[in-house]
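Presented below are the structures under discussion, each in the form of structure tokens.
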Structure 1
Amino acid sequence: MPCEHHIHPSILSADFSQLASELNAISTADAAHIDVMDNHFVPNLTWGLPVVKRLREVSPVPFDVHLMIEDADRWAPQYAEAGCESVTFHAEAAIAPIKLARTLRESGTKAGMALRPATAVEPYLDMLSELDMLLIMTVEPGFGGQKFLEVTLPKIRRAAQAISGSELSLRLQVDGGITEQTILAAAEAGADTFVAGSSVYGADDIEAAIAGLRGAAEKGSAAHR
């Protein structure tokens, strides 16, 4: 299981009128988290494939695309073709998740799968070998700025234990309400990749905010170990 901590700022909290410069502002991060919402799977609408493709062309960091959309089986491969380094689909929106994960990997893109807070992880443990990342949502998907749901911590622990026991090189990501305080609990539970929106883009010093999250994650994971 990977041990280093990745910080993926979510541009959902960025200034939409200055997205190119907002991506440059997070150049010390490991990737930019790109939330694609269709106003059907979640009650919000963001951007689609043409915008993401153009932004990827000007971004200094890789793209971690999170598809909160229906018909993920159709659309996810197109984001891979657009050059996005990692594409995460929701288990609840995929008809054939194993086939979809394999299609993404065959294209050279990392395959991620996301679970809503109330979706159990156990039914999907047998397909961990098909994935590069498992995303546990720590808020209900759809909007930024929500409060971290502590009820998801036991699920994060169970997922971390399963990944550790499998000896797979699989990242465990959490998304929602991540701050220097909540990242401690998430890292202690076993997460190693963290999506942070308002706690990064709402900070006066974005680079310092990213560094602060890394430091807090290290403290949390030290307790986990």
Structure 2
Amino acid sequence: MNALYSTDTQYIHPSILNADFLRLGEEVDAIATADAVHVDVMDNHFVPNLTFGADMVEQIARHAPIPVDAHLMIDDADTQAPLFAEAGADSVTFHLEAADAPVRLARELRRKNAAVGVALRPVTPVEPLLDVIGEFDMLLLMTVEPGFGGQSFLESMLPKIRLARKAISEANLQVSIQVDGGVSQETIERCAEAGANVFVAGSAIYRARDAAEEIATLRRLAAEGRHAH
């Protein structure tokens, strides 16, 4: 298990998809109290949107006061994902749907000193992955369709989170569960209660009057949800 993630800890990862890209340095500094900066990489193929490449991730990693958590919504993860580990991302998450050899890729990313996450779209079942889940540091369960910020949380993903957490706990594995999409003060407790412990929040943090205050509130609510678990 990579030291970046512990299943006993709640992590808040603000997504800069909702930040002001013209003031990106300041926007990253504004979330310095968070646990990592979540960078959504989109290629306009795997999802119908285009954002950053490895060069931009390298610049963010060089500047950011906290670790960089790169979420790759891109095709051909097998050849592309290692470039983001080389660019300095502390954690690299690729989509199972975009990888031909996910276990081999996970091991390659680990050799490049990155924590490894595997992501699933809402419609992708988690069960086929559970046999090899110990190869990963983190499972990202999308709680909206990937590709766009500001979408509404999919309540139907809560049973999927519970199923994954139960399987991981029964196997006595240290694998974190990340949720991404529609995470806010209204939804984070239910995600934590279901078994998630890494929370990506974009608009909830960047539209807040005080980003640091919002991060602290989300962290407290996640802890309360975890205790109800």
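A short reminder: the numbers here are calculations on the coordinates, not readings from a lab. On a predicted model such as this, the values are computed, not experimentally measured, just so you know. Cβ atoms are built from the backbone, for glycine too; each structure is taken alone.
Can you tell which of 1, 2 yields 2.5 when distance in nm of label points 7 Å out along Cα→Cβ at positions 57 and 161 is derived from it? Comparing all candidates, it corresponds to 2. Calculating mean count of other Cβ atoms within 10 Å over residues 153-160 for structures 1, 2 picks out 1 as the one with the greatest value.
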